[in-house]
Structure I
Amino acid sequence: MRRLILLTITGLVIGGCSFAPEYVKPQVPLPEQWSDPSLDDNENRAEQWWQRFGDPALAILVQESLDANLDLQIAAARVAEARAFLSGREAERYPMLSIEGSGARQGPSEEAAGFGPNQARPFTDFRVSGLLTYEFDLWGRKANASEAAQHRLLASAANQEMVRLAIISEVASGYINLLALNHQITIAENTVATRRESVQLQRTRFQGGDIDELALRQAEAELAATQAELPALRLRQTFQIHAIGVLLGKPPRDIKQETLTTHSSIESLEAPATFSAGPPAALIVRRPDIKAAEQLLKAANAEIGVARAAYLPTISFAGLIGLQSAQVGDLFSSNAANWQLGGSLLSPLVDFGRTEALIAQAESRQTQAYLSYGRVVQQAFREVWDALEQVQRTDERLESKHSQVTALKQSTRLASERFKGGYSSYLEVLDSERNLFNAELALVEIKRDRLLADISLFRALGGDY
């Protein structure tokens, strides 16, 4: 018994042995600081990033999506699965206690060893036993498997963060698109109303002989062309509302709605002047996809230790204590007790390269995880640079388009005055009005693109931090 206890203690002590390679965090060359003045070194913000647009309706939609979005619920279920898997791996590191009971009536063969002719008699055997089994983790196989499961749980949690960030970004982008479409529909409806009045005016003037039929038909054509824009805009508006409904996790009967509450107009939303980014190195620990990639690399590293341990023997202990008798009534008597202690050793001898192949697979997965980590970091910084460029270029486009709209408004006024004075044809007025209408729609699109660029930058920087 003393030797058994000593063996158990020794196995527990040296169970910390591990054949996993030492984890070394990948070193990726990073810029020392951001080159864009819109990114500052402040990493602490009092508000969530989507609240910086100052729209209460957007904040409500984001909260609804976080409460009910199905993709986010799927991600949460995956985290729960990974947590349960880790619990199972942890449980494997501890002894297992089980209980069994049995009853049998047996007639032994007279030819069996230990029995002579006419000596074999049927007998009854009742047993109740408790069995304790334990495998010593001498080479760290179970410890490494548990560590790998823990890192995969953390990777799953980071993936959940990534899904959360994607959903918030999609809700915010959908809301901005909806505001843009609402404003474009308003512009088109106002233009239709103005051109309807113009057609009525031109019809009256035609009937009075002040203009020829060509001017009237041109005015009617421009009215019809503007009216044709409205169904397409309203269709896109409906599609966008449906898309937001799916993001909010609404049931099918509630997705088809003709309206969605908005608080602000796209003209009233202001783009943030600066973005709290922290130093470039902070992106490594803030982006959920980078965190997930590193945890997967750590898991792959630990799984090499699991594979390598297959080269070495496994030592197990089993202890049994119970009761055995031929009669149920005698089962709990003092003489019915029995016990058994033992151990086993199982060591691979010839496996025809199976273990070596498993180790090669684990090492290959580690290499893949290492390369994937580097690729994710590259992609993260590319997204930041792309978003910054998008912010800068849309600012330039927005300024130019504002100037164009201002000039076209003046041009339209002058063309109308020239026509009334008889100095030009009505076609000049129609051209100016058409150009102004198209420019106003384009201005809304550029304003939308500018706000979407902000969302892309927030997302590229890791969202909440």
Structure II
Amino acid sequence: MRHGESTFNAQRRVQGHCDQSNLTETGQAGAIQVGNALKELSFAATYSSPLQRAKETAELILSQLGQPPKLKLRDDLKEINLVEWEGLFFQEVEDRFPEGYACWRDRPHELKMRSADGTQDFYPVVALYEQARQFWQAVLPQHPDQTILVVAHSGINRCLIGTALGLGVEYYPALYQSNCGISVLNFSGGLGQPVQLESMNLTGHLDQPLPAVKKNRGVRLLLVRHGETDWNRQKRFQGQIDVPLNEQGKVQAQQAAEFLQHVPIDRAITSPLLRPKQTAEFILQKHPGLSLELDPELQEISHGLWEGKLEAEIEQGYPGLLQQWQQSPETVQMPEGENLQQVWQRSTAAWEAIVASTPMALGDGPTADRPTTVMVVAHDAVNKAILCHVVGQSPAHFWTFKQGNGAVSVIDYPQGIAGKPVLQAMNITTHLGGVLDKTAAGAL
């Protein structure tokens, strides 16, 4: 998680390695709220940056836990080194270093600075990625099958998530981290082995359902997965068979509706299959007057002859293919169905068409104080393809992103379709109960 709001955050100053800022009252309250949200969990260890804004956050979190582990401070969790700018107001940086600031805004991984001793040039984001790798390589082997808490900063957290998922350094700005936002990573082993991003940048414990909008312009998309079906619960492959929500799924859809009831929605689009359509209709009960668009390209992956079958039945009929799907999904052609490349092509094309056809808020009109907001309700495989697309990953990374029933993800396009997307939050299920995703882990 990221530290609470600091004095420099509130003043809009560059922090980096600088240790002159501490938590505001809001930051202290947020850290305590995090501690309360994490009470249900048991941690084998807690690691924190030694910078006081992170260290104080970690201490406040641990003060709320029943049997907190000892706090361990690590220099490789320090924030990015922006030595030439630290302590300056962001506006001051923009005025004094226009070329560098433009590079930071548009291509931060290409920003170059001079070291504090003036002896060499370095690339701050590239160096931070290497710092994140060093942390994972040192810490993960110490905690097999354990849960640990890491408290650090916006920049290093982006790099920790990026290096865990195998993202290139150019995707540094694609991942957002709010003050006191919580992210959950599930490692299968060491760095470089399969990892799942269960959720990212949860802020519901702060009484803030979705991360705050950075700019009052652009397009914001809410990507929702449908509620539970009986086949999800049974782990039966459903694909494009039109299975409706079960009673738990209807509860989840209602909970999603309540979660989003105060979020302005300007446009709503769904897969035409019953389970996402019913989910969308529950949500739109809180947004009367908004019509629901149907997009057949958002339908779930066609499992072909697997549809309607349990895993044991699939293994019996197609020996070894289910394991191949679980380990190398991009290599599997569903019998008389689709492969992931086909799902990628149609779902990402539909997504880009939605973004392109949605007018962005430009500072006037009815959405002047916020981006134009679109809700898209679809399925597990389709949502995973879209999320991978947003951060430049291929079908080989299909299992990277978890999508719980009734979950909400947030993707912003601050500059519209011409600009790069920002994954603001992913797989929010806190409205369904607790920090961890406890929804059914059934078949697609």
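One of I, II was used to calculate mean count of other Cβ atoms within 10 Å over residues 79-86, giving 21.1; which? Working shown, then result.
Values: I: 15.8; II: 21.1.
Among I, II, the structure yielding 21.1 for mean count of other Cβ atoms within 10 Å over residues 79-86 is II.
One of I, II was used to calculate Cα extents along the principal axes in Å, giving 65, 54, 41; which?
Values: I: 137, 54, 45; II: 65, 54, 41.
That value comes from structure II.
Work out which structure the value 25 belongs to, where relative contact order in percent (Cα under 8 Å, 6 or more apart) was derived from one of I, II.
Source structure: I.
Figure out for me which of the structures I, II the number 31, 15, 11 belongs to, where semi-axes √(5λ) of the Cα gyration tensor in Å, for residues 223-342 alone was derived from the coordinates. Spell out each step's value before the answer.
Values: I: 70, 30, 15; II: 31, 15, 11.
Matching structure: II.
Looking at structures I, II, which one was helix-only ellipticity at 222 nm (-39500 (n - 2.57) for each DSSP H run of 4 or more, over all residues; to 500) calculated from, given that it came out as -9500? Mind dumping the intermediate values first?
Working: I: -21500; II: -9500.
Structure II accounts for this read-out.
Quick check: 14.4 is what I get for mean count of other Cβ atoms within 10 Å over residues 247-254, calculated from one of I, II. Which structure matches? Show your work: numbers first, answer last.
On the way: I: 14.4; II: 19.8.
Among I, II, the structure yielding 14.4 for mean count of other Cβ atoms within 10 Å over residues 247-254 is I.
Laboratory data are not the source of any read-out in this text; all were calculated from the coordinates shown. The structure presented is a predicted model; accordingly, all values stated were derived computationally and were not measured. Cβ atoms are built from the backbone, for glycine too; each structure is taken alone.
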